[in-house]
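Below, each structure is written out as structure tokens.
No value in this document is a laboratory result; all are computed from the given coordinates. Just so we're clear, the structure is a prediction, and the values are computed from it rather than from any experiment. Cβ atoms are built from the backbone, for glycine too; each structure is taken alone.
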Structure 1
Amino acid sequence: MKLLQVEMSGWSATPRLPFIISGNAICLPVPSYSLLLGMLGCCLGRVVDFEEVRIGFKYTFDAVCKDLEKRNRLEISKFGTLSPHSKGKDVHIREFHTLPRLLLWINRIDWQASFENPIGTPALGRSQDLLKITNVERVQVNRVDKGEISGTLIPFKPGNRLAGQIVQFAEAFRENDMIGSGRISTGSKIFLAIRHDQKPRVEFANLYQTETGEQFYFHDWQ
């Protein structure tokens with residue numbers, strides 16, 4: 001099978017852990033599939049639906065760091081409009097990854113030109129977490145029964161004895177018909193986030209290997 005392989009790197013990344021909205025902003029060890037879909041859409045210049053593409057990835061970074069960040073707080077005034085909060089600004093601690101590297105595989109070879117000349121600048125997390133596309137090429141991959149995977153996100157299944165962080169969040173989102181009315185999740189799933197420094201040998205569905213020996217899980221939307 002032929003896939004499109006895209007390599008990206010940057011200075012910082014913030015794949016946030018969902019539902020942590022107070023206190024420290026905590027990072028996931030890997031990006032979510034919904035975040036990757038948004039990044040693909042940035043390169044294409046449009047919203048990418050999960051049914052259009054299959055995704056496999058390997059994510060690595062150098063270190064987890066923390067920094068203080070100032071926030072401009074808002075409140076609703078008595079006139080029903082947003083205005084600066086009466087208690088002023090505040091400061092919180094935010095995690096981020098340094099020197100992230102993303103190796104991405106997708107089954108849309110026809111999108112190659114969109115990564116060679118992207119319409120938008122991809123970012124892994126917030127708008128300042130910019131990524132540089134360092135290489136785009138077509139690669140041959142073969143399915144394997146067992147493999148050594150790392151820096152990725154796989155569906156959690158009871159009985160799998162794998163080290164990783166168990167997380168539950170929306171697999172993907174769809175835009176509402178009305179502009180500005182928010183998004184609808186396609187369904188909540190439980191995943192196992194495997195760090196890049198963990199390399200378990202697994203027997204799992206949808207494992208593939210490139211001709212250079214890279215092994216990865218190719219996500220199947222359900």
Structure 2
Amino acid sequence: MSRENLVIGENVTIGEDVVIGANVVIKDGTTIGDEVVIQDNVVLGKQPTLGRKSTASSRKDLPPLVIGRRAAVCSGSVVFAGTTLGEQVVIGDQAFVRENCAIGDGCVIGQGVCIENDVTMGVDCKVQSASYITAYSELEDNVFVAPGVMTTNDNFMGRTEARHELIKGAVLRRGARVGGGVVILPGVEVGAEAFVAAGALVTRDIPAGKLVAGLPARVWRDVADEEKLEP
């Protein structure tokens with residue numbers, strides 16, 4: 001464990017064989033499991049600072065961050081309070097995971113990814129570099145998100161009070177795959193084992209097991225059985 005410029009708050013729990021780099025800040029109450037790796041310039045357990053009109057679900061002090069066994073939080077990342085990282089999760093360099101998120105075992109969050117508040121992810125998901133997972137999204141098990149994907153949750157784009165009741169992120173069902181540079185509009189569901197081709201604009205729900213492409217995305221064919229998790 002490096003102790004160069006290490007700041008540890010009160011009531012922090014650190015497991016066995018944890019490796020901590022330089023310039024790390026660990027906020028009050030954070031729990032870190034055994035064999036976790038925390039690289040340089042990481043902030044763990046940060047409480048959010050919200051704007052007056054924020055739609056985030058909580059403005060009060062959140063419960064502490066919990067990091068599971070053998071996880072890795074790479075250089076420059078920030079993981080907020082109220083979030084749980086499962087076992088063997090990898091948070092890439094300069095990634096952000098906001099409050100009230102649940103990231104399942106074995107998930108990999110790439111470099112520069114932003115996971116907004118109140119996102120849930122199942123096991124073994126991959127979100128690759130520079131993607132944006134908006135608040136109130138759900139990713140089920142084994143979802144793959146390629147680089148530069150953009151999800152959205154607000155059809156009113158900040159106007160009118162009606163948006164508070166209608167905000168909803170994307171739902172990516174089990175085994176769904178989303179290609180590079182895809183944009184997914186608010187509340188859209190991508191069905192289990194569906195495949196969204198690179199650069200598509202997804203404006204409506206995608207049936208399970210279908211390949212879609214285009215602007216807007218439309219169904220082209222079925223996903224081949226040999227490409228499915230369970231043919």
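If Cα extents along the principal axes in Å is calculated from each of 1, 2, which structure is the one that comes out at 62, 37, 32?
Checking each candidate, the match is 1.
Hey, helix-only ellipticity at 222 nm (-39500 (n - 2.57) for each DSSP H run of 4 or more, over all residues; to 500) derived from one of 1, 2 reads 0; which structure?
Working: 1: -2000; 2: 0.
The value was obtained from structure 2.
When distance in nm of label points 7 Å out along Cα→Cβ at positions 89 and 209 is calculated for each of the structures 1, 2, which structure yields the highest value?
When distance in nm of label points 7 Å out along Cα→Cβ at positions 89 and 209 is computed for each of 1, 2, structure 1 gives the biggest number.
Given a value of 9 for relative contact order in percent (Cα under 8 Å, 6 or more apart), calculated from one of 1, 2, which structure does it belong to?
The read-out comes from structure 2.
When distance in nm of label points 7 Å out along Cα→Cβ at positions 81 and 145 is computed for each of 1, 2, which one produces 6.9?
The value was obtained from structure 1.
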